[in-house]
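As structure tokens, here come the structures.
Just so it is clear, none of the values below were taken in a lab; they were calculated from the coordinates. Owing to the predicted nature of the structure, the values given are computational and were not obtained by experimental measurement. Cβ atoms are built from the backbone, for glycine too; each structure is taken alone.
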Structure 1
Amino acid sequence: MNAIRSAAERGQSQMGWLDSRHTFSFSNYYDPAHMGFGTLRVINEDRVKPAKGFGTHSHRDMEILSWVLDGALEHKDSMGTHGVIRPGELQRMSAGTGVTHSEFNASAVEPVHFLQIWLLPEREGLAPSYEQRAFAPVDLEGRLHLIASHDGRDGSVKVHQDVNLFAGRISPNAGVSFRPDAGRSLWLHVAKGHVQVDGRDLQAGDAASWIAAPEALAIRAIAPSEVLLFDLAPAQ
């Protein structure tokens with residue numbers, strides 16, 4: 001393990017309707033020591049109050065993934081896409097040459113809690129595109145399940161970058177393992193719960209990174225947990 005990024009050390013943006021925690025520099029939070037990890041540029045943990053959200057705004061040349069932990073997130077964009085994302089569903093929006101979109105809590109009574117992830121694309125000037133896919137609970141329980149990849153294999157969402165993104169839900173006293181290919185980098189984000197990795201405790205919001213991936217990675221849950229594992233091209 002090369003480093004731990006503690007949840008408590010992340011940047012924070014708070015408004016009346018939004019509580020956002022920034023793993024990497026974002027918006028008004030700037031930390032030159034945390035500008036990203038390889039092609040992984042943003043992990044924002046957002047909590048949005050009922051019926052509130054992000055009004056129409058624009059992006060370009062970025063792969064944007066949204067993963068809902070609790071609640072429901074409504075999405076509209078200039079490509080004509082309109083949908084709702086719920087736990088177990090991954091949304092990918094390739095901003096490419098430019099797209100506008102909005103994101104709102106789809107509920108008038110319940111908050112929504114989600115992760116928004118940005119990846120640098122493999123090249124600029126891609127045509128904007130959208131994909132959303134649901135993963136069955138049985139596929140996520142007790143394993144690391146591929147939810148996004150460069151080639152969209154095995155039913156994963158396709159992203160325009162050399163990355164494999166895995167999601168897993170782990171019961172207490174159970175564990176999952178992962179064997180990366182040689183020469184890869186890893187970023188592990190604990191979305192919920194409490195896990196142990198390499199003898200270190202990681203709580204919700206914590207992350208661990210490996211510039212040079214180990215031969216094998218073992219993750220053991222202390223409490224009901226949900227994790228995201230990014231298998232990336234070598235980070236510099």
Structure 2
Amino acid sequence: MRSSPSAPEALARLGARPFAHRGLHDASRGVVENSRAAFAAAAADGCGVELDVRLSGDGVAMVFHDDALDRLTAATGPVDARSADELGTIRLRGTEEGVPRLAEVLQLIDGRVPLLIEVKAPRGLAADSASAVADALGDYLGPHGVMSFNPEVAGWLKRWRPDALRGLVLSRSHGFGARGDLKRRFAMWRADPQFLACDVRDLPYPLAVEARREGVPVYCWTVRSAAQQAIAAAHADQRIFERR
């Protein structure tokens with residue numbers, strides 16, 4: 001039986017390659033964000049994969065960014081109003097793919113490339129969301145990290161799933177000024193993250209600078225230009241990118 005790597009080893013494996021934001025997608029070619037095709041393309045290209053997870057109505061970890069189905073499918077309404085089986089039958093716009101479960105994507109990636117899982121966890125759903133992700137992960141040993149804007153997700157992982165690297169997502173767009181900075185510092189304290197994912201538009205950001213000084217890797221999102229790539233190279237340890 002294989003043993004889990006130590007935290008420093010796991011962090012080195014996780015940050016070894018740039019991450020394709022929501023997979024390597026190109027809607028003009030029928031490859032949409034957070035789809036199996038986008039993840040397969042990223043893995044084939046040797047990129048890491050970043051994806052989003054939110055709960056179905058019956059508590060299953062589903063790979064989907066928005067809280068509503070409208071933008072990315074022909075269906076309407078909240079994702080969490082549908083069961084996992086129902087979501088699996090709802091086609092992603094312009095494809096024959098249904099909304100995938102996280103467990104399906106893990107099977108598809110199968111440890112070939114690093115995986116960043118962003119948990120969309122509204123207030124009050126952190127424990128349920130983190131638990132559903134942990135259930136899907138099972139004994140998955142490929143390089144992976146679980147992150148969220150909600151610091152309670154990382155707090156749950158620290159207590160109940162310490163083998164999973166835990167991260168905190170930060171952006172000044174979620175609160176400007178001194179009050180927003182204080183809120184993010186409190187989130188850092190609550191999450192005790194092993195890595196950060198920061199908005200590239202905020203870099204260099206004092207919290208990220210401090211984290212790197214203390215040996216906490218910083219990834220940045222979403223890098224879409226040569227100028228942003230230069231910022232990422234100067235102020236982060238890895239980038240989460242989209243191609244244009």
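Taking 0.20 as the value of FRET efficiency 1/(1 + (r/R0)^6) of positions 118 and 174 (r between Cβ atoms, R0 = 25 Å, to 0.05) derived from one of the structures shown (1, 2), identify that structure. Going through each structure in turn, the value belongs to 1.
Taking helix-only ellipticity at 222 nm (-39500 (n - 2.57) for each DSSP H run of 4 or more, over all residues; to 500) from the coordinates of each of 1, 2, which one would give 0? Working through the options, I get structure 1.
Mean count of other Cβ atoms within 10 Å over residues 126-133 computed as 21.2: which structure among 1, 2?
2
Out of 1, 2, choose the structure whose coordinates give distance in nm of label points 7 Å out along Cα→Cβ at positions 30 and 54 equal to 2.0 when calculated. So the calculation was done on 1.
Here Cα extents along the principal axes in Å has been calculated and equals 44, 39, 38, so which of 1, 2 was it run on? Only structure 1 yields this read-out.
A value of 0.20 was computed for FRET efficiency 1/(1 + (r/R0)^6) of positions 134 and 198 (r between Cβ atoms, R0 = 25 Å, to 0.05); which of 1, 2 is the source structure?
Corresponding structure: 1.
In terms of mean projected area of the Cα convex hull in nm², for residues 78-141 alone, the structure with the greatest value among 1, 2 is 1.
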